[in-house]
Every structure is written in C-alpha cells, then in structure tokens.
Structure 1
Amino acid sequence: MGSAARNRAGTRDTLGDLDDTIQPRQGEEIDPNRLALWLAAQGESGEVRIEQFPNGHSNLVYLVHVGDHEYVLRRPPLGPVAPKAHDMVREFRVLDAVHPHFPEAPKVLFLCQDPQVLGAPFFLMERRHGVVLRGVAPPEWSALPDYPRLASEAVVDCLARLHAIDISGEDISTEKLRALGKPEGFVERQVRGWAERWRAAKTDELPEMDRVIAWLHDRLPPQLVPSLVHNDFKLDNVMLGPGADHVQAVLDWEMATLGDPLADLGLTLCYWTWAAVAAEHDPHPATPVITTQPGWYTRDQFAERYARQTGRDLTHLGYHEVLGVFKLAVILQQIYFRYHRGQTSDVRFREFDKRVRGLVLLAARMVDGSHI
C-alpha cells in the first residue's frame, strides 16, 4: 500500500481539533525508531514523531508525524483483552470495505499484523480534522446560530446515510461489505455475546443485571431488513465540520458488522439521553451529557427524524434502547476490570464500577417499564 502512503492530511479547519494531543502517557509510549524502520519498509520514510490522543477509554490512539505527513495510529490497550475485542486487523478491513461506500469512514493506509513491531497489531489511517464534542463545545461555536440543532440533525442524517448503504449488490466492493458479518440472528448473538463478556469481567454480583439479561433474551424482537451497523455510533465517535452542520468523519469501527439498524439507533440514544439519566447522581459521568443542554434534539426528535429519513418501523426501538444501556454497562465494566486487575493505571477508570451500577439500575427500571 505504498502509493496510498502519500496521502496527505487536509488543511486544518479554523476551529482546529477539540482533541488536543499530549505526550504519550507513561507506559503507553511507542518507540519512534521501531515504527520508523517498519514504515520505511512500507515505502514511507522520514523522521517519526509521536503524540497521543488522550480521551479514548479503550484502544490507544496516536498522532504520527512522518516528515510532513500526518497519520492516526490505532492499537489495542495494554494487557490482556477480551476475546475478539480490540481487533485492529478486523477494524482495518472494515474501514477498507466501508470507505468506498461511506466517505465519512477514514481511509486506511498501513496495517501491521506482527506484534513484534510495537507489541500488538496496529494500523495507520488518514487524519481528519474537525470537532469532536464531548463535555463542552469550542468557544468559536457560540457565535454559530442554532449549532445544537444543526449538530443534532447532522448526526441523525449521518446515521441514516450509513444505514442506507446497499449491501445487496454483486460488485466486488459490496462483497467486501457482506463479508463483515452474518445478519441472521444478529440481536440474539449480541445478547449472548455481551452477557458472556459481562460474566467474564464482573467484579461484583448485581442481581439486576441478571434480570436485564433474562429480559433481553426472552423478548427478542423480529428481525428487520439488515444494514451495515457501526455498533458504537455516538457523538464522541463523530467528527463535525466547522459549521456543525455536517459530519467530517465517523471513528472507531472495530465492532462494525451487518445486522439490525435499530441496534445502532438504540445505542446512539443510550449515549444521547439515557446515559445522562444514569449519571444524575454522578458528578463525573463516563459519557458526555452535552446533548441534554438546551437546543439539542430530544430523544423523541432524534427518533422521529431518523424514522422520516429511513422509513423504518421503530415499534421495537425500546428493546434496542435497553440493549444499548446494557452494552454500555458491559463496556465500562470491561474497562474497570482492567483497572481493578492492575492492567492499566489510568485513574479515569477508578470509579467506573459506580457508573456501571448506575447503568445497570437504569436498564432494570427500563425493563420494568418506568422509562419505556
């Protein structure tokens, strides 16, 4: 893929990136000399400088300068990881398949499957510039009229475009998409797989979680026409353009597959509204609550615009919202498990067990019908 290596990053938007880089955290450093040697063998030579994007909770993400070029490098977290999780080789292949159909997916450039180079498989992709919203909007946006509405609509419309990709064609590029997953039985596999992850990572007994898992298993909804599913579509995995009215990039594709599009919508709404409900008594929530501020789409507005854009039946959306809250609880528990076992010393994860409990209790209330 040497010719692709000459791809240059675009001009920085005037708003810049909300995700400022830092020097790599202690224990998470990458040897620039080893990386430079490997890149030279791929036909990309130049002085290598490395910075780290600090905000992710899962995979480690770095900004790599090679001469005048910029790339984003992704690799798994340190220490043991859950089976099939943090699969950089698969994420590279997902992006390679999706990018021709969905330009918001960044273009991938280099893949290294040899863990001897940097300690784990990794890949490099093009760098996109824009704004990733988490807890606060950049001050420049205060002058933009109605930016929360514009951003809300941009996110909904982007999700609808993703789910509109035709996966039934016969050309080679569509065959790559179909190879990403088997949509039959998708929701049942999601429930079973995430329940297994919960049991492998739990540090305390939570009877409410057992009840939620049983409810999800017993009430599987009918399967909809399948689509490409991102499986982690949330505001801080979306990079917005400078006017807040379009999406520059969608990030973190490691879990993308083929399945029920409402699973994506349910998880998005989990982060958009339900996670804030779970964090009402937590001054440091693990997920952004900016979408609960004035001007942002409500849960109902989000769902209604998605339905208009796609024409899909949302009868069973409530099930997928419970599934989304359940999956987020498991994701945070897996992160806390690594901290609990001493596999990471990142103090951001120290009280994730409390956030997990809040999400589990919320899912249990949703199952009881008090929130859906």
Structure 2
Amino acid sequence: MVLKAFMADTALSYLDHNATTPLLPEAATAVRNCLDVFGNPSSVHKAGRRARALMEDAREHLAGATGASAAEITFTSGGTEANTLALRGLVAAQGCKSVIVSGLEHASVLAVVPGATVIAGDVRGAVDLNALEDALKTVPRPALICLMLANNETGVLQPLDAAIALARTYGAYLHCDAVQAFGKVPIDFSTLVVDSMSLSGHKVGGLKGIGALLVRRGLDIAADIVGGGQECRRRAGTENVTGIVSFGAAAREVPRLLAGAPRIRGLRDQIETSVRRIAPQAKVFGDSLARLPNTSCISLANVTSETQVMRLDLAGVAVSAGSACSSGKIAPSHVLLAMGISPAEAKSAIRISLGWSSTEADVAHFIEAWQPLALSAAA
C-alpha cells in the first residue's frame, strides 16, 4: 500500500533525465531474462560460464556503441567510480606529477584530487582553453587533464578536440567524463584521441549501479579496488552481472536514441521559446554554444531554485536544481559559479533534461506549471 501510494504521488511529467533515465524496455527485458543466471562469472563451471557469456556479450554491445574494443572496457559500479579509477589509476601508473581539471567538472572529478589545478570556464559554459594552455606550460609534467565531453547542468559540449591537441603538444594525458554525453551525441572512442573515458549505465536507460571506464589499449592503469583478478586486474570484486546485462542492452539501443535526438531537441526548444515569451528576463545558460539536445539550464530572477523545484514537484513536474549528486545542498551551482555567473543568478537556476520517454504533453505540463512562478516573479 505504501509503494502504491508513493507511485500515485510521483511526478507525472519526468524532466530530470540527466539525473537518471527510466529503464529502457529492452534493458528491463534483458534483466528479467538473466535473473536466473546465478553463477559467479569467474567460476569455470557451467553456471559460471553462463554468467560470463552474458557479461562478455554485454561488453561487446558496449564496445559497438562506443567505438572501443571489448578489451578496452572495464566495468565499474558507475560513473563516479570510473572517474576515480581513471584519475587515481593514471596518476599512479603513468607517474603523473600534476592534474588539471575544469571547474565545470562533475563533483566526482573535482573531489578526487584536492590539490589539482582548477581552471575556470567562460560565461558561455565552455572551458577556458587559454587557461588550460597556461596551466600546461607551468605545472610539473607529465600532467593529467580531466575534461568532460558534455556538461551535466548546462549541456554545453566542451571543446574536446582543442583540449586533445593541447594535451598532445605538452605531453599530457587526457581523461574524458562522457557520462552525460553517451546516448545523446555520437561517441567514437577509436577516433577520439583521449586516454580514458567514463560512462554510466543509468544515464542511458540501464540500471543504476553500473558504469564503465574505457582505457586506451596498451595504456597501464593501476587498480583502485584490489583483492581479485576481475576485469583484467583493473577492478577487483565479483562483477554486477545483472547491471552489466542492462548496460549492454541499453547500449544496443544507442543508435535508436541518437536517431531520436532531433525530436528531443524540438521539445527542448519549445520549452526555451515558451520560457522567453513568458519571462523575457529569464536566462538560458549555454545557449550560444553547441549543447546536448535534451538539456536546458534556466534562471528566473527572484525565485530560488528550491522554490521552483518544489512548486513544480507539487504540480507533478520533476526537474532539478543541478546535479542530482548535490541538489540536496542549498548552495549555488559550482558549474554556474565557474562560468562567472553571480551567486544570485546561480541560486535561481533549474535544470530541465528530457529523454526517450519525454512527450509534447510533458512540455505543456511544465509550461503550465512554471508560468505562475514567472508571473509572480515579475509582479
């Protein structure tokens, strides 16, 4: 009864796909079909081999969706662990003497190396490439650069190609957090010359609690979790076969998700057009640069993020006040602050993120619920 009551009260219009995406039907089916495969994938008997086969099949699907080889994929518990493994593992194995991170990065990158050199973003939402080059000229070498492919709050696609060129010029390694980008924009690890890349299953329609780190073939990386030989000794512990199966099934659907991007972009543009019509004073961050097709970060002066999120939730619309990993904190977004946005504006920003389940009705529902907030702010 409690569960049914909770489900009845949950948001009717879910516009928080960057926090987590609903499980794809294909992933749900794959999970149901594998639940009776109980063997440990490291066991050599038949039950273990069945589990291993499912896991390696999923690895191949993920390889196909990312342009990586299966041997370059290490499964983790999620994007956070993948980022941690990349930063700590590359520093340890490659003898990196310094780490450079963008101030726009996810907290799972910023928190791993407290002594890292942090470079700001510009007001548009992109990393400052001049600051990156200045840092590369001055920090001890070799350096490790961490730069996300797409920002999780603004959706801005970062100038990764230019950063890669700088990394090669100065002999630096480069780790790319592609958690938000995967399934929303094309990714080809085989041609994108980065050293490692992190992914997360639940951002693309798989289960929560599963992720992956792609590591360039031939590049050594030290394990962060030790105690077993799993994942080619890069990540100890019995693998999460069910999660991996869901990730593989979701990865198979990536071409279909990418094909649906124009529809999603159209819905996002409808939201932004309506927001500007209703509240000309509202700001859309990152809209002058290429962005993910599903993401809008909008500020409404004089109405706090928390007020907007709560009022929309009561109206049956789910959005967020930034990253779900930090949205419980009453503080301005560190991403917006790194862009030079004032604390007052940052405290009035919400993130709207659409996905495969989003509809025209969801957009209309959001506009209907958000309009009274905008009108009260202008009064």
Handout entry: Cα extents along the principal axes in Å from the coordinates reads 68, 58, 34; which among 1, 2
Key = 2
Completion exercise
Re relative contact order in percent (Cα under 8 Å, 6 or more apart): value 17 computed from one entry in 1, 2; matching entry is structure 1
Handout entry: With distance in nm of label points 7 Å out along Cα→Cβ at positions 77 and 213 derived as 1.4, matching label from 1, 2
Key = 2
Completion exercise
Ranked by distance in nm of label points 7 Å out along Cα→Cβ at positions 21 and 221, the structure on top of 1, 2 with the greatest value is 1
Completion exercise
Across 1, 2, distance in nm of label points 7 Å out along Cα→Cβ at positions 205 and 309 reaches its greatest value in structure 1
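Quick note: the coordinates plus some simple rules give every number you see, no bench work behind them. All figures in this text were calculated on a predicted structure; none of them were measured in a lab. Cβ atoms are built from the backbone, for glycine too; each structure is taken alone.
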